[in-house]
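Enquirer: Given below, in the form of structure tokens, are the structures.
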Structure P
Amino acid sequence: ENCRNRVERAINKIDGASARVNLRKKEAVVSLDRKIDDETLKNAVESAGYKAVSVKTREVKK
């Protein structure tokens, strides 16, 4: 749980990003309210001490 919180906090520090981390699936689902480049998201994960392998983007209509 502490690991999950570290990654979520790192991503949530990005203005416009909100993260939910699932360690079992080894993934973070990030909701964005503005365009944020993949490199920014990867850097946030790595700043928490973890490696981001890939970023997949899916647009959801509201």
Structure Q
Amino acid sequence: MAALGGVLERKGVCTTNEFAETLGSVALMTAESGDQYKNRAAYIGSWAQMVRAAAEHSGSAREH
């Protein structure tokens, strides 16, 4: 997922940090969909954390 964030940023679609925020929003919406989606929401949330860490490491979180 972090690599996908980098590709999206290089193509000018969005920053890696914006991609992380979007994944975080998807995780929240999934969690709000019901207890049966709790594990799925946690999994998507972990993607958001990975992408955010990559953004911070690359400096894009500070630049945008």
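Enquirer: When relative contact order in percent (Cα under 8 Å, 6 or more apart) is calculated, the result is 39; to which of the structures P, Q does this value belong?
Expert: Label of the source structure: Q.
Enquirer: Hey, helix-only ellipticity at 222 nm (-39500 (n - 2.57) for each DSSP H run of 4 or more, over all residues; to 500) derived from one of P, Q reads -25000; which structure?
Expert: Going label by label, the one that fits is Q.
Enquirer: Compute distance in nm of label points 7 Å out along Cα→Cβ at positions 18 and 34 for each of P, Q and report the one that scores greatest.
Expert: Q
Enquirer: If you work out mean count of other Cβ atoms within 10 Å over residues 2-9 for P, Q, which one comes out largest?
Expert: The maximum falls on structure Q.
Enquirer: Thinking of P, Q, which structure, once Cα extents along the principal axes in Å is computed, gives back 37, 19, 17?
Expert: Source structure for this number: Q.
Laboratory data are not the source of any read-out in this text; all were calculated from the coordinates shown. Note that the structure is a prediction, hence the values are computed from the model and not measured. Cβ atoms are built from the backbone, for glycine too; each structure is taken alone.
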